[in-house]
1. Which structure, out of I, II, was mean count of other Cβ atoms within 10 Å over residues 61-68 derived from, given a value of 13.2?
2. I, II: which one has relative contact order in percent (Cα under 8 Å, 6 or more apart), as calculated, at 26?
3. With helix-only ellipticity at 222 nm (-39500 (n - 2.57) for each DSSP H run of 4 or more, over all residues; to 500) coming out at -6500, pick the structure among I, II it was computed from.
4. With mean count of other Cβ atoms within 10 Å over residues 45-52 computed per structure, which member of I, II shows the largest figure?
5. Using Rg/Rh (Cα atoms, Kirkwood Rh) as the calculated read-out, with 1.11 as its value, let me know the right label among I, II.
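Every number here is computed from the coordinates shown, using simple stated rules; none is lab data. Since this is a predicted model, take the numbers as computed values, not measurements. Cβ atoms are built from the backbone, for glycine too; each structure is taken alone.
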Structure I
Amino acid sequence: MNPNDKLPRIKYEAVSFRKGSKMEKQPKINVKPSKWEHILNALSILVIIGTIIYVFLSIKNLPDTIAIHFNNEGEADGWGSKWIIFGPIIIAIITFIPLYFLSRVPHKLNYLVEVTEQNVSRQYSLGRLFITTLNLEAVVIFCYISWEMIQFQIGNSFSVHLLLIIIFVIPISTIVIYITKMIKAR
C-alpha cells in the first residue's frame, strides 16, 4: 500500500495574496471541530447569556446616569445612560458570530508556515482552535467590561490593572502560544 493513500483528498482553493501579486492556493479539507472547540464555543455562549441575565437583573437597581469611562486610577471620568452597559455585550455578540464562522473555514486563514498535504490537518486544527480561543477571550473581555461597570455602580472597586492584564496579556499570550505550536507542527 502506498503511504500517500492515507492522506486525505485535498482540493485547492485560492485564498490569499502572498509573494507579491501571485495568488497562492491552500489545501481545502474538512477538519471536524475538536472537543475543545465545542467546549470553548459553549463557554462563549454561556458567558454571553450569563452576562445578559446579570445585566437585566442588575439594571433596574442602577441610576439612570452611570459612570461609563474610567481613568488610569479607576476613577469615573465619563457619564452616560445606564443602557450603555449593553454596549460591550453587543460588541461581544458581534465579535463572536463572524469569528465562529471564520473558525469553520480554516483554509481561508493565513498561516506562518506553508500548508502542505502532510501538515494540513494539524495546521487547520490548530488554526480553528486558535480562532475559537481568541473568540472566547474577546467575549470574556467585553462581558467583563459590562460586569465591571455594574460592580463600580454598586460600590465595588474598579481594577484598571486587572482589566489591562485581561485585555493585553492573555490574548497576546494566546497568539504567542499558537504561533509556536503552528511552527512546531510544520
Structure II
Amino acid sequence: MTKVIVYIATSQDGYIADEKGSVDWLPQTEEETGGEDYGYHAFYDSVDAIAIGRKTYDQILGFGDWPYPGKTSYIFSHCPRGTQRPDVKFVSESIPDFMKAIEEEKVKNLWMVGGSELIEAFYDEGFVDEFIVTVFPKVLKAGIPFKTLQKALKADELIREKSIDYGSGVHQEYYKLKK
C-alpha cells in the first residue's frame, strides 16, 4: 500500500506561500539555513515518487534546475501537456485511479509536494497518511494558508508523532492521521 506523505514548509502563522503564491521567504541557500537541511535529504531518499499540482509545477520550473532528479514526478493537471523530462508524467485521472495505478507500480512512499488544492483533494479522498511540517519563524500575515492541516487538527484526526526544534526558531512537526 502506498503511503502519502505531505512534507511542506509553513510560515509561523500557517501560510505555505505569500499573497503572490511565492515561497521566496523560505531560506534558499546553505548560508541562510546555517548548513541545516531540516531532514530533507533523508526524507527525499525515503520517497519513491512525487505528486505535484500544476500551478506548483509551473512555479518549480521557474527555480532553474529540476529539483527532483531520479524520482518520478506526477503532475496533476486538467490539461496535461508534454515534457522533455522522462521522469515527469502528467496525470488527469481521478485520485483513486491514480493511487491504484501507483500501487500497481509498487510505489511505497509518495511525497505530496503541493499545492494546497492538491493536498486538500488527496486528504478529502482519504489518501493522506502523514504530515511533516517545517515551520519557519516568519510571519506573512496573508497568503495561501495550509488549510488541510488546520482542518485535520480541528477534526482531531491527527496524532503528533514527534517534534524537532532546529534552533533559530525553526521547528518540525510530524503527524500521522488516525485511520
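1. The read-out comes from structure I.
2. I
3. Here the read-out was taken from II.
4. Max of mean count of other Cβ atoms within 10 Å over residues 45-52: II.
5. I
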